[in-house]
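Asks: Dropping the structures in below, format is structure tokens.
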Structure P
């Protein structure tokens, strides 16, 4: 089977699930539309609103990677903290391990590597918890 077809089929399955979870996470964190667009890789405004309304036929590979990192961050936060409020407070609080930035500030720098840095930091904390 052609590898590209498998990837496209997987994308069509994973993208709606990942985006639904992302929009719930964004609401919990109180993110603005602009912040959400940064975390998703800066799609066009019309694409963003299509995704938010559930009109999803797939997403770019970069966006799928971003969703994966964000869901792993969400999972690690809920491994470390008992409730959503604690997790949200941690995301927004300054952190010495992130050069004094909050995790959210680092995430909003906008590069996939920024999501990766926060993810690996939280994964390390979650493994020792």
Structure Q
């Protein structure tokens, strides 16, 4: 699945500007994660990431698309740990992970980005419900 990563000034109103523009163009946000520094890095799972990238770049936001693994897990203790154990056993670094919207409350969706290619990760996690 593609994640749109947007770089924005770490100042009041930057996030509001980005989200307002996405809303104006009817782009739905399914997941969001932010990391701050001199520039904020805003990670978004969207229903139309390619279009969102074009829209935000037209208003001078730098962005790029990144491939992430999205996995559906039962909503029980230890489910995410099974995934992180497989990844770490294979000497792969998890760069970030975050939960995303799932209409089914019996399960949870998680976006995962690692130091390895998504193809390798898909092979390792083939027994799980990848989206």
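Asks: Check the numbers for distance in nm of label points 7 Å out along Cα→Cβ at positions 56 and 112 across P, Q and tell me which is largest.
Replies: Working: P: 1.8; Q: 2.4.
Structure Q gives the largest value of distance in nm of label points 7 Å out along Cα→Cβ at positions 56 and 112 among P, Q.
Asks: -23000 is what came out when helix-only ellipticity at 222 nm (-39500 (n - 2.57) for each DSSP H run of 4 or more, over all residues; to 500) was calculated for one structure; which of P, Q is it?
Replies: Numbers: P: -23000; Q: -8500.
Checking each candidate, the match is P.
Asks: Match the computed value 2, 10, 20, 20, 18, 13, 10, 6, 1 of P(r) over Cα pairs in 5 Å bins from 0, in percent to one of the structures P, Q, and report its label.
Replies: This figure was derived from Q.
Where a number appears in this text, it was derived from the coordinates with a stated rule and is not lab data. Because the structure is a prediction, the values reported are computed rather than measured. Cβ atoms are built from the backbone, for glycine too; each structure is taken alone.
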